[in-house]
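Dropping the structures in below, format is structure tokens.
Bear in mind that the values in this text are calculations on the coordinates, not laboratory data. None of the values given here were measured: they were computed from a predicted structure. Cβ atoms are built from the backbone, for glycine too; each structure is taken alone.
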Structure 1
Amino acid sequence: MKKVTLLVAAALTTMLLAFKPIETTNWTSDSMHSRVGFSVVHLGISNISGSFNTYEAKLSINKPDFSDAVVEFSGDAGSINTNNEMRDKHLKSPDFFDAEKYPKFNFKSTSFKKNGKDEYTVKGQLTLHGVTKDITLIAKFNGTATNPQSQKQLDGFHVTGTFKRSDFAIGASIPAMMVSDEVNLVTDLELIKN
């Protein structure tokens, strides 16, 4: 009986020594090499694009294939930039984003599923203008590099998706024939491994 107990104890010790806890890897966006952009159609004939200057993206993973990735994103509505000061002022007003009342927008993923070579379907909740809705994004993994100065690992993603501004009560008084209800998202993220 003593021999069996010793063998079991030895086997358990070997297993515990071989066991490695799952380590979470965290990444944060490099705003100098990233862009959070969008576009809408004006009067049915022209794409008007813009971006947000102030934002932060975070990615947490346990598996190297990103299958368990969690994405968190937040940005300042008041940092909207369409290269037109008058239009930006209008977009920050209660007619659209009401940036003073709703200064932040947020996204948190609920799933990150591979659907092709280097492509993922990312589902999550977007909170914008005080409203939270489920949206779906497509993330294309562009690859990995090492920053030659900091020697830190970088990952690149190109992210696209659409949502309806009416779902978030943005520009409710502006007809879709003037500014499209559908908003296209186009985001490029360079993420730094922490």
Structure 2
Amino acid sequence: MKGLEGKVAIISGGATLIGESCASVLAGYGVNVVIADINEPAGERAAQEIGAKASFVRADITSDADIAALVAKTVECHGQLDFLVNVACTYLDNGADTTRSDWLKAFDVNIVGSVMLMQAARQHLKKSKGAIINFSSVSARVAQIGRWVYPASKAAILQLTRSQALDLAPDGIRVNTVSPGWTWSNITR
């Protein structure tokens, strides 16, 4: 892919198997990737394995202070921000028995965190005419026994992406979603 050399991406959930794979591919095209995750050992290992094009910033996307610090540090270190790749998610889901607090926590991680990250990064993405990639799942469209929270949050991401695409287009920011099927990930491991 041409035109990616020197661009800068934040990958939330970048220490997960899917996030690390995204970071590795982008770095291979010359993108400076900032792996953002709450898992410090895995994030530091991923950045080290990817090499000079990768760095790690510990960030909890349910914390507005962490999000602001993540964006500020990225722009301070790289001078720009071109892409957000929203992979971070929780698989917290007990189907019909999921508690209110677990529903709220899951939606905070799976949806609200990516919106807050977009808000913090918007001015930089506008400047670079950047892009946002939101990770949904085939689970957004397929009913599953015993799983309610994860599929509902992934379905919400599809609608969120459509709305973001419309609202951010005047800023020159493209927004798309990726909906993988069954994928080898931290939860399946």
For helix-only ellipticity at 222 nm (-39500 (n - 2.57) for each DSSP H run of 4 or more, over all residues; to 500), the calculated result is -14000, so let me know which of 1, 2 that is. 2
Source structure (of 1, 2) for distance in nm of label points 7 Å out along Cα→Cβ at positions 68 and 172, computed value 4.3: 1
Test item: distance in nm of label points 7 Å out along Cα→Cβ at positions 52 and 108 calculated as 4.1, pick one of 1, 2: 2
Hey, percent of Cα pairs over 21 Å apart derived from one of 1, 2 reads 48; which structure? 2
Thinking of 1, 2, which structure, once mean count of other Cβ atoms within 10 Å over residues 84-91 is computed, gives back 13.4? 1
